[in-house]
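There are structures below to look over.
Just so you know, all these numbers are worked out from the coordinates, no wet-lab data involved. What you are looking at is a predicted structure, and each value in this text was computed from that prediction instead of being measured. Cβ atoms are built from the backbone, for glycine too; each structure is taken alone.
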Structure P
Amino acid sequence: MIVDARGKSCPTPVIMAKKAVETAGGQEVVVLVDEISAAENILRFAKNAGITAEISQADGRVEVRLSGAAKSGLPSAETFCEVGAESSGAMRKGRALLVTSDRIGADEELGGVLMRAMLNALAENDILPEKIILMNAGVKMTVLGSDTADALKTLEDRGVDVMACGTCLKYYGLMDADRRGRVSNAYEILNVLLECNVSPLI
């Protein structure tokens, strides 16, 4: 399996490498990156995960070859970024994403597919919002076992503040469910909406 992580800043190459290793089931994964520093970040992940890794350079590109099955319970991807890497620089301070549904658009099936695709893409994106506000049916996506919970976990690991409306959680009977994100309230959400540059995901 070949993973092209060129042009990505840490922790994205590490996240992509981790997902590929989990999918490959022990088979070799080749990760392409731009710089040795990015390859070394992946090496740190490999050492922590208990898999073998080898760096090589050819034709102006850097390759990291990974093989083996990664152990579970690994720390967040940022942990493996070198000191001084611009992992946090990708976050847009004062930028919030407002999500008020568990799908995009009116079509239930297509809308669910689109929402999952958008959150998965955001989880691997170099540019991140500072906060994600989940309201109305959007809070359903925080529940463990949902198709979007893993993406929200990745976003949390990367430093995004995932806020779930407490009133909405109570309405849907999810207050006691195992969830991603944290419970917020109308006062806090209102102030974020007033203070931040908010983009709706609808």
Structure Q
Amino acid sequence: MPETAVRPSRRDAVRNRDELLSCAQREIARDPRASLATIARAAGLTRRALYGHFADRDALVRAVIERGAERFNAIALGVSASEPLAELTELTTRLWQEASLVHASAAIALEERYLTLTAASLAPVRVRLAAIVESGQRTGRMRRDISAATLTRLIEETARTLIVRWDEQDAEATAQLAVRAVLSIAGLSWQDVDARLSNVDKGEAPDAR
């Protein structure tokens, strides 16, 4: 078959798969236990057509996790603040805003059976966080009573706990708690955290203290 006859169908397959993943993400956001039948119906597909893309629900969920990780990684790579604490504030705030949009799938990604996949998929985020922490300690902007690796891990575990225990009734308060917790773990007093977040809310550059 001529190559020109094959390419359109491949493009269609990629587009259909991408649309299916978007639909799956929306359905899982509504109901974390959404079945393949529900997802297929929402996507306007038969279950047989869905199986043409994914062998089972687990394979679909894994693809949703990997797709979500791409957005988180792009956010991490786009952080542009000029000093470590400002970088950490921006990174945490922007990641949390994204997580709030896909909370259900984010929580599923942190289940034990998916942790290895999630950790690997979010490697760019974790590398960026580690670099920020190392820079913060080197410049004296973050606590130095524990190693950079330990501090990075504490921040990661705190974020994981807050996502799993997300309060859907007060998402904004949960989001602010996440930023406060991360900055406090990094070594800021609650007064400094207040001042920093107040500046962010006003659209000002974070205090360089």
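Output the label of whichever structure in P, Q has the greatest value of FRET efficiency 1/(1 + (r/R0)^6) of positions 114 and 138 (r between Cβ atoms, R0 = 30 Å, to 0.05).
Going through P, Q one by one, FRET efficiency 1/(1 + (r/R0)^6) of positions 114 and 138 (r between Cβ atoms, R0 = 30 Å, to 0.05) is largest in P.
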Consider the structures P, Q: one of them gives 2.7 for distance in nm of label points 7 Å out along Cα→Cβ at positions 58 and 98 as calculated from the coordinates. Say which.
Q
helix-only ellipticity at 222 nm (-39500 (n - 2.57) for each DSSP H run of 4 or more, over all residues; to 500) was computed and gave -24000; which structure, P, Q, did it come from?
Q
